[in-house]
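Here, each number is a calculation from the coordinates, and none is a lab measurement. All figures in this text were calculated on a predicted structure; none of them were measured in a lab.
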Structure 1
Amino acid sequence: MPLDSEELRRRIYADVVAAAGGGTQPLSREALLEYRVEGERLPLVDAQGRGIRNRADWPATLSIVTSEKGRYPDAEVAPGVWAYPLAVDKHGRSDPSNRKLVRAHQDGVPVLFFYKPIPKQYLLIGLVYVTAIDMGAMTTTVELAERVEAGSAVEAEIERVWIDRLVRTRLHQPRFRMIVMDAYASRCAICALPEASLLDAAHIRGDTDPNGQPVVENGLALCSIHHRAYDAKSIGIDGDYRLHVSPRLLAMEDGPVLVHAIQGIHGKRLAVVPERKKRPDSYRLELTYKEFLDAQ
């Protein structure tokens, strides 16, 4: 096994980015555990499911993981900057696993940062540096290694926009899709089409709306035709999960697609409703349903 070095870590990072389709596709737990360097196995995440990967013969942490609603949730405090909690033992003291993360901070060593939205599936956030540690608050600050020192206000704004787009592309957008597809078992909420490649993770309330957070309660798994019809206010879904079709489309006469895919759903309820904690939020549905009624 090659000795630990920043060059090796960046090589591993490049491999992971490529395996993740440029950093936008999820990686399986198995793939990360079976990663190899020069023919030797080098697991990139902890086999026991802990949020930190410390290789015994490496001085500093190799990777950290944050999970959806996990025990130690992180917080994005700025584009490309996160507050990452340290692990604690049953007495509330720093867990021994933190020592190598502290060493990563002291030595300026980059660390892989993953997000786990659903069990056994990981998204690559990026390669990060541990830029601060607060043992009193039991938290660290980690920043994307892609960040650069901005020499002017204009450069700083360009970097902020670029980092924000990178994080959205790598983390927020694929994370939202994963949690929505998982909630609906990769079936269209309206017609139950069971083909993930033909489904979108649709927002009930858009990104610019105060209620438009990328949470599962604000999502619907929809096939392409029903997604477009929902966004166009051609179909509506009320707070009781009942479907409504625009009077204009109900009055149209056309082929079987219109009859079965659109007109035939009028008055029915959603075909797929997730378990209670993952169901679409009735309040958000009603807000969008009112917009549907206003558009008629």
Structure 2
Amino acid sequence: MRIFVTGASGHIGQLVTAELVAAGHEVVGLARSDAGAQRVAKLRAEPVIGTVDDPGRLAELGSGADAVVHLAFKHDGGDFAAAVRTDRTVIEAVGDALSGSGKPFLAASGTMMLLGSVPPGEVGTEDTVIDASEAGNPRALTERFLLDLADRGVRTAALRFAPTVHGPTDLHGFIPSFIAAARAYGSFGYVGDGENRWPAVHNVDAAHLIRLALEKEDLPTGIPLHVAADEGIPFKQIAEAIGRGVGVPVGSVAPETAAEHYGFPGAFVGFDNPTSSAKTRELLGWSPSHNGLLEDLAEGFYFTR
């Protein structure tokens, strides 16, 4: 297949591109800069320089491919609401271009969409009905639009990534942010008893899942795929692993204290987001085989840079 990948030079996008090329697919990879384009070219993919601020061009590139994987998101603008609007515009444009084609269109989402829609103590699944007005992420409305494209002849799937997509190439995700906060403040914390749960996935396993989804000819349309290997690690265990790695004390903190002390990522430490990927695994034959998050933290590479 000829596959158009946005965000192809990014943390997850590079691994997806490498996985697809190794499997014999032709990849057209969107990068924002010359340096990003060089990274894409080194993966033996065709680089295209562009941004999500040009949805018309992305739609044109998508329509010329056999499938689209949309991973790019405008994280660096400082205005999350504006970034969500941009993302929605891109998905609308690409969706319009693919309408009636039956082509696969996979787009990044997150398991935190489930916040507010899963009863306390239960685990979110692919069948959980998300109330966009209660969801823990404003991108929930964008995901709903993506899945509704199935009614217009597009084989869509929302890639609900765990909040921690970890591995040696993870330089800017939640874990590096937590580590930076722990170093800056001299301690790290969890909310309450720290038994709230976080899902996680190794980035190589995530890339493999995406390839499996693209290659599955009978992939149901309009579905979410849960990109999560660890279903739910108690956050206290994550905090303790970070404390050991940085060499700082760890203890219970109030929610407002976490946000005050640890900045933007601190607002998330109290979230309970247990997520099952059982249906995704069965559907795709996906068997995550790489390290879990705690194993990666124990290896130490997160703390040597």
Relative contact order in percent (Cα under 8 Å, 6 or more apart) - highest-scoring structure of 1, 2 | 2
Structure responsible for 9, 32, 38, 16, 5, 0, with P(r) over Cα pairs in 10 Å bins from 0, in percent, for residues 46-213 alone calculated and labels 1, 2 on offer | 2
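Suppose you compute helix-only ellipticity at 222 nm (-39500 (n - 2.57) for each DSSP H run of 4 or more, over all residues; to 500) for every structure in 1, 2: which one lands on -8000? Each step should come with its number before you reach the end.
Values: 1: -8000; 2: -12000.
This value belongs to structure 1.
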Source structure (of 1, 2) for P(r) over Cα pairs in 20 Å bins from 0, in percent, computed value 30, 47, 21, 2 | 1
